[in-house]
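I've put the structures underneath this note.
Bear in mind these aren't lab numbers, they're just calculated from the coordinates by the rules spelled out. Treat the numbers as computed from the prediction; the structure is a model and nothing was measured.
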Structure I
Amino acid sequence: MQFAYAIFYVDDVPATLDFYERAFGQRRRFVSPQGDYGELETGGTALAFASLALMRSLGKSPRRADPAAPSGEIAFTTTDVAAAVGRAVAAGATLVRAPEAMPWGQTIAYVHDADGVLVELCTPVAPPAADQP
């Protein structure tokens, strides 16, 4: 099996796609004619959004993201976390945690997107040195 996409439920799919294009430099891959489902091209796996209304019409009971109690996060890697945070905040993201160098060598930061979803902006995790197990 191959992981194809992750879907987050939002109020306004086109607005969310627009935000991700401006904040994180993503490109739209697909938007349904009704505008209630859309995908972003992020590499091998798509990041997708479906409207809360669509999910309700399919018999699901979706909830909005709760910034005070996240149940997951989206993570983007970049070589310049500080610049990525600046771009995201300028596009309307809310800063949660400023860039910080971690003991394992990765720099991380967190923002909430326009829908309250937690987004991690981080440098790639470096593989262990050849002399370490």
Structure II
Amino acid sequence: MPQLIEHIDAIARRKQRDVLYLSFFDDDADWRRPGNWRANPTRAQVIDWLDANGVGWCECGEIASETAMRSYGGTLYLDVPFDLADPAYQALAAFLEHPDGTLRLPGMKFWAVSLEVAMRNAHHDEPGFWEAWAERF
């Protein structure tokens, strides 16, 4: 069954705030083959932690681009405000990062997308934008 996955910048515009997401990689692992991202052990560990700690998440696409098409690679939106004073953010950051800001888990990147950056693609939200784009592609 096809699934619609929202781009992270569209999520930021909908939430009207900065947003957080994780991307996963490992150039040497079998899970990098198309469709195998569900087998990424770091991704599974993160999802287990998010679920156990009541942190909302969903699959998302990276920042939308009008010049490239990418398949879904396991990227996750994290429904926690990017606010250093927020206890939910502090708990998430403590799980994902060492005190010096380096990541605790291999094969992962922790990203923040500002609302300012997301607004650069606000025209993507106009009715029919992606349909018209696809016709020109």
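Quick one: Rg and Dmax of the Cα atoms in Å came out at 16.0, 55 when computed from one of I, II, so which one is it? Considering all the candidates, the number was obtained from I. Tell me which structure, out of I, II, gives 13.6, 37 once Rg and Dmax of the Cα atoms in Å, for residues 9-56 alone is calculated. Here the read-out was taken from II. Have a look at I, II and say which one yields -8500 for helix-only ellipticity at 222 nm (-39500 (n - 2.57) for each DSSP H run of 4 or more, over all residues; to 500), as calculated. Computing helix-only ellipticity at 222 nm (-39500 (n - 2.57) for each DSSP H run of 4 or more, over all residues; to 500) on every structure in I, II gives -8500 only for II. For the read-out relative contact order in percent (Cα under 8 Å, 6 or more apart), a value of 38 was computed from one structure; give its label from I, II. Of the options listed, only II reproduces it.
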